[in-house]
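The structures considered in this document are given below.
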Structure 1
């Protein structure tokens, strides 16, 4: 299994993980849920709070910035090597890590895994789905050497 990560940093922050870290985290998530996919491509755009708020309003009809937004491919393109796109707000990730007393890299890893799982169809809108997704995230992060994010 392989994943190519197209990383764009438009966040204004220089304290962001390297492309190889995002690739490592994405591979771990994909290995857990889509090991049959030999080739995968993922776009990650690191955004600032203004862009995150704009995307959150436009696509989720919610105000303010959020930590991660996922943009999966339409169902007819699911067999493509493209996974979809993630927009991760660097300032929100950094602030949440501080407020929650987490290591920055652990929180970045969690949100990357979380976003990739969304791209593969996992969701947490209803409690039963949330339990499944959170358990999977916890297992993947523990395999990566990170503590339970919840």
Structure 2
């Protein structure tokens, strides 16, 4: 279920992440691996996350997405291996809260598209999600909270 679709302006957010092209059916596994790599790097280097994990989708086609998964942090370093410094973009976005399982996120994005069309906004290719909890913390997937951000022109 989607709640509170709105236009907002976001500030850029620095972080550390792993980026790669991932088949849609492998997103969950890839994100888990990426988060593990990023947290491992951050712990070894004394970097603390300063917010919940994110996934940034640069582009996508019918089968895969160019995405990165990571954590925001005030201090970023060069990184090592697949872990690199990144910045979530600032600027004008349509934001919304998705309440429910991750496999229903597409429905919320479709609602956002409809809302943008009704408000004469043209969505960009990239978008990102911030995960406020996980299945490790919430027993009922219908209670998962994910904030969606979609830049527009």
Parent structure of the calculated result -0.76, -1.17, given that log10 I(q)/I(0) by the Debye sum over Cα atoms at q = 0.19, 0.31 Å⁻¹, for residues 57-112 alone is the read-out and 1, 2 the choices: 1
Taking distance in nm of label points 7 Å out along Cα→Cβ at positions 65 and 121 from the coordinates of each of 1, 2, which one would give 1.8? 2
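Supply the structure label, taken from 1, 2, corresponding to mean count of other Cβ atoms within 10 Å over residues 89-96 with the calculated value 16.5. Before the final figure, lay out the partial values.
Details: 1: 20.5; 2: 16.5.
Only structure 2 yields this read-out.
Out of 1, 2, which one gives 14.4, 41 for Rg and Dmax of the Cα atoms in Å as computed from the coordinates?
Going through each structure in turn, the value belongs to 1.
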1, 2: which one has distance in nm of label points 7 Å out along Cα→Cβ at positions 25 and 41, as calculated, at 2.2? 1
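Which of 1, 2 yields 2.9 for distance in nm of label points 7 Å out along Cα→Cβ at positions 97 and 129, as computed?
The structure behind it is 1.
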Assuming -7000 is helix-only ellipticity at 222 nm (-39500 (n - 2.57) for each DSSP H run of 4 or more, over all residues; to 500) as calculated from a single structure, say which of 1, 2 it is. 2
Taking relative contact order in percent (Cα under 8 Å, 6 or more apart) as the criterion, which structure among 1, 2 has the greatest value? 2
On distance in nm of label points 7 Å out along Cα→Cβ at positions 1 and 73, which of the structures labelled 1, 2 is highest? 2
Could you figure out which one of 1, 2 the value 2.2 for distance in nm of label points 7 Å out along Cα→Cβ at positions 49 and 137 was computed from? 1
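Values quoted throughout were computed directly from the atomic coordinates according to the rules given, and no laboratory measurement underlies them. All values reported here derive from a predicted model rather than from experimental measurement. Cβ atoms are built from the backbone, for glycine too; each structure is taken alone.
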